[in-house]
Structure P
Amino acid sequence: MRATLLRRVVRRAGVAALAAILVMTVSPSALARGKADLVVTAISDPPSTRVVGEGFTENVTIKNRSRKRRAPASTLTLYLSSDATKDAGDPAIGTTTVAPIRPRKSVSGPVHADIPGGTANGPYFVIACADSGNTVREKNETNNCTPSAVTTTVGTCVAGLNDTFATATTLTAGSAATNGGLCPGSADFYKMTLGTNQSVTVTVTPSPEPDIVLTSYDAGQNQLNQVDNNFRGQQEMITISAGAAGIYYVQVSQFDPDTAGSYTIAAQ
């Protein structure tokens, strides 16, 4: 009976009418079953503390829960939130492109984030949201976001007063090591008075975060040398050989401008 009715529709109204009938008879739940469904199934714990301007990396896993539909390429965004719920006031702190995901498959990877300027001090969750650009047609559009299990406490980094040649801290060869600290994007300057043909080696030992870069300058503030031989948390050394007596400078900075940390500096 039903087949006879469909044949009559095709004969009398054409294929277009038949297509319209078929669309109307497909249930919404059946249509939903044919869509992708992206969810964040895992997000790593953020570092316990960070300062404004400092960066970090989150490891995130996204799964396509659809049984049949492949999810096309999409965007994942990290947000900073004072609670565990994503809302319009939460700033984006990192984003990455996600490759297409086959049905019932997952992809994982690192996402870099930076604490934005103006962030108030206090604890914050990091929320990872799949399909943040809302470009993927999904079975469920409300399950894209997952918060971190713990918070990161944001503070303000106060740069040292020795951040210019004019305010450089005096460093004496053979004296005890001096403590220092770097804020994101900052640099510290030290000065030494050296005699003719005197050589001094400056050693900087950092905390785990900064990748230290050392730059030496002569009395006219002309660059002499720059050293970045190692990686984050590793010691760096630079040698200054004074051709003429005078004041020489060493600048302590970091390769990654969104890092912060402490260090000790000594000259021998």
Structure Q
Amino acid sequence: MHHPVAGGTFAGVSREIEPRLDPPVCLVPGTVAGVVLLAHGGKERSHQPPRRRGGPVQRVRMIARAVAPRLAGQGIAVHTMNFRYQGWNDDERAPVSDVRWAAERLAQRYGDVPLVLAGHSLGGRAVVNAADAPGVVGVLGLAPWLPPTEPTAQLAGRRLLLAHGTKDHITSPRSSFEYAVRARADGHTVARIVLPGSGHTLLARARDWNRLVLAFAATCLTEAAMPSPRYADVIAAAFQADDSEGLQHVLVSNGRVRT
């Protein structure tokens, strides 16, 4: 069990040894009904702090800025965060503790509202491992780094959606598929979507990645999103399909699916 780290910062001053939770991307009018937390990528090993203007941090902020305005209209706040270190660092697994810390701070701010965790690359691995944090109802891994030994027990009672581009040469699409197969076999609610032609940075087909984040967040956090976000039907079909189709749902373009 990894416990939340003491300290940390909520915007304002940032220190190298502390995680950081950024302010909401858009202010939500009225009561906040749910929260999305986006976690950035990193490296296998490094105790250097993430660069605030570096590619991994900026990429998730781009996604957050794209989805936050519409989600705010549905009462959903969107936050990004910074890990303490760039690296996973073997058994230290600092990003997992950092996600748990951020989830706790969000609960302190908003109360007992449902939370969706989304992460890119190393951040995807972190949010998958922190899926059992209090309040989490859904987890989204974007081009996630999922080695063969990753556990699945923490997914109980959560929905997990993995999405991977076919041209990703940094993290393995095969590994995310194999993890999804194991997780489904262990009885968890899992789906996986494949984006042909997209690589690890999520810049190719960026609009499709944004739509997946928006639709997954809305379907997890609202009872009846009106109007239904684009790709909500694609995600629903992936969760409802059997193992051979639900874990290899191919999103071609314009919402078209090839299984």
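Can you say which of P, Q returns -10000 when helix-only ellipticity at 222 nm (-39500 (n - 2.57) for each DSSP H run of 4 or more, over all residues; to 500) is computed? Structure of origin is Q. In terms of distance in nm of label points 7 Å out along Cα→Cβ at positions 51 and 203, the structure with the greatest value among P, Q is P.
One of P, Q was used to compute Rg and Dmax of the Cα atoms in Å, and the result was 16.6, 48. Which label is that? For Rg and Dmax of the Cα atoms in Å, the value 16.6, 48 is produced by structure Q. For distance in nm of label points 7 Å out along Cα→Cβ at positions 195 and 211, the calculated result is 4.0, so let me know which of P, Q that is. Corresponding structure: P.
Every read-out reported here was derived from the displayed coordinates using simple, explicitly stated rules and does not represent laboratory data. None of the values given here were measured: they were computed from a predicted structure. Cβ atoms are built from the backbone, for glycine too; each structure is taken alone.
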